[in-house]
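So, here's a batch of structures to check.
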Structure I
Amino acid sequence: MASKTRVTRRTFTAGLGAAGIVAGTAPFNIISAQGAPLKVGVLLPRSGAQAGIGQDCQRGVDVTAGLLKDLKLPALQIMNGDTETNVEVARARAERLINEGAQLLVGAFDSGQSTAIAQVAEQKGIPYVINIAAAPPITEQGYKFVFRNFPVAGRILSDAFENQIEIFKATGNAPKTAVFMHVNDTFGTAMQKGFTAVMGKFPETPYKVVETIAYDGTARDLSVEVAKAKATGAEALVMVSRLNDAILITRELIKQRWSPKAVLSMGPGWYEDQYLKTLGKFADGPMSFVPWYDPNKKLTKALEAALAKAHPGVNLNTNHVYTFEALLVAADAYKRAGSADPKALADAIRATNIKDNVSPGPGIQFDAKGQNAALKNSAIQNRGGKLVTIAPASASNAKPEHPMKPYDKR
């Protein structure tokens, strides 16, 4: 997945940035019914370019203790590690956490950092549960101690096309042409290549891409790129972007008086809280196709309520959901293993069968590669400063609003 830029220090223990690692404190450091709590090293980019992401994932950690208690699962002792948005630091922090007693690792959002941690975990024989990271190779190495409860990139794109087709059939007003705009970093370029390849497998896709436009994600002016996109006359705007450029592009759409029928985002930016708060009524309408949560599941409602209590005004999102579920996997396995022995824990994780979960799909199970291949992805839409799920219908709580209301009519 890509970055989020909401930054807060609320979730940090004093001195975290300097020390890199901080032992967990109450309520995590509570003795469970089966003895000492499992020591879990949580590795996140708490500083550096992806600091906002790590701090947002931390919100998922913040609310886990109470939910595990309600589920009658063992307590966890959280040991925080800062990857500093750096692959080599992630590797070093993983080794340090293990040396300080971590019995299981969780993290790290970014695929590069997660790959480095996976190598350490496998070498040391310590179970590692990935919260967020979509690069397919991570679970293609034959690892025995690495598990991922997050969809791989190809699955994210395939589900995106399936959900788009479902939405356009339901509304009966599909766009016939689209322009594809993407940030020119590694993530954006890879997504563009993947988009083209996967789109060929879905001939039912109603639109044809008439122009592909790459842009610099650090640019402060994207007026030329938006003007070029507008000149195509395309009915839909397909985006792969980050938060800041999503805001810039939206402002240019308003300024240049171009209102596509649909803005279809294949990643972050358009659904983030800062986007919604910054643009107000002009944030409504874009659809994002992302790993999400099933709003109709019982545990989703409990997680949403816990987040609202701990962090008022923060919308439940991918970062919270999959970080929480990684810790859920850890606690569930610890309970069944009855031991913190690494091999016993890994065997228990391999036998995971959690039906009461949050993410879309039948639940949490891992295949022989350590991948939860049954996960589904969702389509969400911005509505009045909130996010509603519009596809798939089986995991939705609203109907799509399409075409998007023109900016000059708001």
Structure II
Amino acid sequence: MSQTILIIDDEKAIRRTLGEILSFEGFTIDEAADGAEGIKKIKENNYDCILCDIKMPKMDGMEVLIQAREEKPDIPFIMISGHGNIETAVEAVKKGAYDFISKPPDLNRLLITIRNAMEKKNLVTETKQLRKRINRGVEMIGESAGMQKIRDTIEKVAPTDARVLVTGENGVGKEMVARKIHELSTRANGPLVEVNCAAIPSELIESELFGHEKGSFTSAIKQRIGKFEQASGGTLFLDEIGDMSHDAQAKVLRALQEGKITRVGGDKEIKVDVRVIAATNKDLMQEVEEKKFRLDLYHRLSVILIHVPSLNDRKDDIPMLVQHFLQDICDEYKQPEKEIDDAALTALQQYNWTGNIRELRNVVERLIILSDKKITKKDIEMYINPQTP
């Protein structure tokens, strides 16, 4: 897709010359003969870069720069002037210009400056999108009593270093609670390190958590830093803690008691400063009774207990969650946000959500892909369960 440059200059010959050169380089060119026309075009169109003369009738380039940055602050401005000096260049950059080039411009320098300016614009845009996605990632959507209680608890607990045990079914958003606690904690600038205890084989979990020394076992070809050390100064999130082996449980208990760990195959004690948040979909007290989980570790982890309700227990939150996912997924796909009618929302509220929020998000994504501009009840019936013939 061709990138578009607006050239604002009162000299027709300059506009024509720059336009021909930049068109040859593959850019799409638009022109404005004075500052007022330039501002009008900036308001009406999206440009990837703007070349702007400083001395012009009606409105000079500096005024154009100031007004344009109020309208669209991310468009890079390159100021061009035949009356340039260092003071003018400094003033232009202070007011937000990417660069200042004297007339007649050195064409190689101009092309390099334009490409650098566009690259910076792309990086700024990507960074904003990434921040937006990250910030959305820790939004806790819903106004139900259960969600309000969780928010209140998080606000009280987050500033402390108290260990937290988060319980709830698969897909309810237990990791979201952990992220929110970390985000609001005094450790927010430190790392948040996640470990899925159910996804790591029991023979490797100790190495994953505590690291190992070179040669400590057959495949240990070099030293490895474990998750406890990686999370030092921040938060360690132990997801599916109920699936951890007994040996690993004993070592985690010691690490929590003493604030020290020892790498597998090593004898040196290493101090770690870690806040632990654990999560499970199991009834840990039942696991304790069945001798599958240590009671002393349970008490160490459960200073604060937060239970995340299932989606079926908070169906009033479904319309708000759906709107959030519609915006989030359409942004991700770079397409206009789809609408959903009231009957479709009611149908979603009546569905049995065995997979909780994770399942709801997948269904919304499916509806965005397969439905027309407006999602209807008929779409819900067709696509909510793809296995139905």
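Where a number appears in this text, it was derived from the coordinates with a stated rule and is not lab data. Here the structure is a predicted model, which is why all the values come from computation and not from measurement. Cβ atoms are built from the backbone, for glycine too; each structure is taken alone.
Upon calculation of percent of Cα pairs over 36 Å apart from the atomic coordinates, which of the structures I, II produces 23?
I
Out of I, II, choose the structure whose coordinates give distance in nm of label points 7 Å out along Cα→Cβ at positions 65 and 337 equal to 2.2 when calculated.
Considering all the candidates, the number was obtained from I.
With Rg/Rh (Cα atoms, Kirkwood Rh), for residues 225-328 alone coming out at 1.05, pick the structure among I, II it was computed from.
I
Can you tell which of I, II yields -14000 when helix-only ellipticity at 222 nm (-39500 (n - 2.57) for each DSSP H run of 4 or more, over all residues; to 500) is derived from it?
The value was obtained from structure II.
Among the shown structures I, II, from which was the value 15.5 of mean count of other Cβ atoms within 10 Å over residues 153-160 calculated?
II
Work out relative contact order in percent (Cα under 8 Å, 6 or more apart) for each of structures I, II, then name the structure with the largest result.
Largest one: structure I.
From which structure (I, II) was distance in nm of label points 7 Å out along Cα→Cβ at positions 233 and 297 calculated, if the value obtained is 2.8?
II
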